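Presented below are the structures under discussion, each in the form of structure tokens.
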Structure 1
Amino acid sequence: MPNRNCQRPCQIVTLSRMNETSTEQLIQAAGKLANSGRWQDAERVWQEVQRREPQHPQALYSLGIHALQRGALAEAEKLLRAGRAVAPTNVSLLMSLRAVCQQRGNVEGELEAIDAALIVDAYYYPALLARGSYLERTGNNYDAISIYQNVLKIAPLPAHWPEGLRAHLQHARNMVDRHTQDYSAYLANKLAQLQTALTPDLAPRWREAASILAGKSRPYVSDSNQLYVPRLPAIPFYERAQFPWLAALEAKTDSICAELLAVLQADRDCFTPYIKYNPGEPVNQWQELNHSLQWSSFDLWRGGIPQQENLQRCPVTGQALRELDVADIAGLCPNAMFSALAPKTHIPPHHGETNARLVAHLPLIIPDKCKLRVGFEERQWELGKVLIFDDTLEHEAFNDSDELRVVLIFDTWNPLLTLEERAMVRAMTSAARDYATDSK
């Protein structure tokens, strides 16, 4: 039968024969002893390493840590300073020296160790955290928060925070969150009078500017999956006055909705999943909705191709769409569909194909607790009132109700493009397709 207790006796034999063991073997043994919780034995081994090599940096560092754990702060500082003299760029050693100086009340030594670590690596976030902690401890919260903001930009995602720094990083995040809320409220109060003087089309811009200034939100920029047209403004929702055909379409809401309801009642299965990634393709944020009827569509045009069978079932809707200034980019659009979002379903943040076209929603079945976010702005759908937005800005949709939500979605040209620019859009997308085909 194997001896279950052989590990400890074998290690004791190793310790008893340290004179016969190489320095490298001693270093390995010390690490194993420390990892198994045998701190005193590990310290004895490190002492032997230092006896052989008095300036061995790892021995000095490890012995300093052992002294710190025993509460022998003066001894720990002496060992760590000796280790620093032979390994001046060891940031772990410098941060341990900082901890000792802090516990001893040596403020100058604490700051000097932090500065030394940041000279080695200006992005070493444990040292930045330590600097923020010092500033906070001495009452300089404003500068501490500035450092914490930078730390949170370069630290790993919370799921990967090191256990030894998790509490400190969470404190930094809490401090930044409180500052953001306080700063946002302060700006809202200071700017309230001027904000009320702005016209409705300008007010959202300055609410967003204040939110970005306070750190409450980030700038949202166009991120086109295919063709990006430079120098077009990143406007979340476009003003209705830019689309003279809106009133005529909205006047047909009841007729369009009647066709939708007829389709739903006759054949709900004709709505197919909107997200359809093949096996092996990266689904990213679409995993929950992939091949799911939680988000489904009844297509009228898809990628510029009319879906004749579906159009025959919805003649009023089809004719209404033909009368609009829909974007026609071969291989890409027009797209038009009844888009159904099941109860308690969230369409995650994503971006569209090109800012040369905009996306329009004609709301048809709209329960409460439904909303659309485009960039910084959130809107509620209103029955029969079209929303037009730039879908290359990050956007997401929510149906938090217990009922189905359905909108008619279609593409329209960005009104800021001239007819000549529309021709350029068509030519560029066609050239991109031809190049891809010829390259195969």
Structure 2
Amino acid sequence: MMQCHAVLVSAPSSGQGKTLITAALARAWRNQGLRVQAFKCGPDFLDPMILEVATGRPVYNLDFTMCGENDGEAQLYRAAQHSDLIVVEGVMGLYDGTPSSADVAARFNLPVLLTIDASGMAQTFGALASGLLTHHSLLKPAGVLANKVGSTGHAQLLKNSLPPHLNWFGALPKDKTLSLPERHLGLFRASEIGDLEEKIEAAAATISADLPLPPVVAFKAPVQSNQPPLLASKTIAIARDAAFCFIYQANLDWLTDMGASIKFFSPLNDQPLPEADAYWLPGGYPELHLDEIGNNSAMKYALQAAADAGKPILAECGGMMALSHSIDEKPAFGLLAGKSRMHDKIQGLGSLKAELAYGELGAHTFHYGSFETDILPCAIAKTRFGKPENIYRHGSIHASFLHFYFASNPQAAAGLFLP
């Protein structure tokens, strides 16, 4: 067992300010000299980018479907070995989703801190907090933080409404500067928010006075696996720039654990490809960078040469769209026969298991794009809502709208990078 202070931050619903508040808490504790490790419930890429700025450390995901419970147990245990405090940002409302944030908290014995938008609310604040934290019999309450508070008197009224067993973690005022901008896939990337550091520091300073520490949690050691280094002596080159940015730190860790060397390149700005045994184009925002993609003919030819040489290429979501002939009628890299298009409505959402030739691999999908092609899928995965997601194999290219989580099945993941 490893012991560490820990808390899961949740709310009654989405839109309550969880990400900025989780970042503010993490920064406030970090400013106290603590080593803070952040996690995000669910498969989100964007919120972890904010939390990484707050903590100065890579952020990891907890998702039972995509990652698996055993992986969550291993990640938390590893974090507890190298941290003074673990803070987990929940997803949606406390009881929303399968699994919900409450399910994750109960599974890993994480105390729950509620953040509640208190605008238009007085003593009901305490009743709402108490009801949410007692609805699940296995939940351990850590306390409550109020958001969008109107005044010092309002904050005191909210604090006084809490039952004695719920700690007060402070309040953030109703202030437009203490909010984060959003677009169709969620929050803006951390690097796009010019004053993000100032927002986090200001919010942290506001709640730092007498901020209590959450309880200590004991984390169980995971069962050790003797997985051989399936990618020993292999070099994997990964696209990483403004258009290709959805990369789980856990996937990078896994590649290294499997013996691979990692290189990064920019499909937007580089012309030659780095020398490698396999290439990975993750998701991101290629639709926002169509001129750079269409004008980089050297990169197009380099990618085509790698495919012609039989080098494995994994293209996920935006990576697949970038390899298609066009995105919204503008030319892309053109390795895959088909057209990609962006839509106003969401086209795919959910965590799932994908059955590949090498085994079942955890993944998630969240996209507004579509891909029209005559290429026949080599596999079809379905979310729990029954929405199909095609997986294509074209020569040495694996392509789909899925974002894979490699550690969920090392054998299956390694097959994506081997000839």
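Just so it is clear, none of the values below were taken in a lab; they were calculated from the coordinates. Given the structure is predicted, the values throughout are model-derived calculations rather than measurements. Cβ atoms are built from the backbone, for glycine too; each structure is taken alone.
Could you figure out which one of 1, 2 the value 18.0 for mean count of other Cβ atoms within 10 Å over residues 53-60 was computed from?
Here the read-out was taken from 1.
So if we calculate Kirkwood radius over Cα pairs in Å for every structure here (1, 2), which label has the highest result?
Largest value of Kirkwood radius over Cα pairs in Å: 1.
When distance in nm of label points 7 Å out along Cα→Cβ at positions 261 and 333 is computed for each of 1, 2, which one produces 2.1?
Traced to structure 2.
Given a value of -8000 for helix-only ellipticity at 222 nm (-39500 (n - 2.57) for each DSSP H run of 4 or more, over all residues; to 500), calculated from one of 1, 2, which structure does it belong to?
Derived from 2, not from the others.
Identify the structure, out of 1, 2, from whose coordinates volume of the Cα convex hull per residue in Å³, for residues 21-236 alone was calculated to give 149.
Only one of 1, 2 returns 149 for volume of the Cα convex hull per residue in Å³, for residues 21-236 alone, namely 2.
When you work out relative contact order in percent (Cα under 8 Å, 6 or more apart) for each of the structures 1, 2, which one comes out largest?
2
If log10 I(q)/I(0) by the Debye sum over Cα atoms at q = 0.12, 0.20, 0.27 Å⁻¹, for residues 45-124 alone is calculated from each of 1, 2, which structure is the one that comes out at -0.30, -0.80, -1.24?
This value belongs to structure 1.
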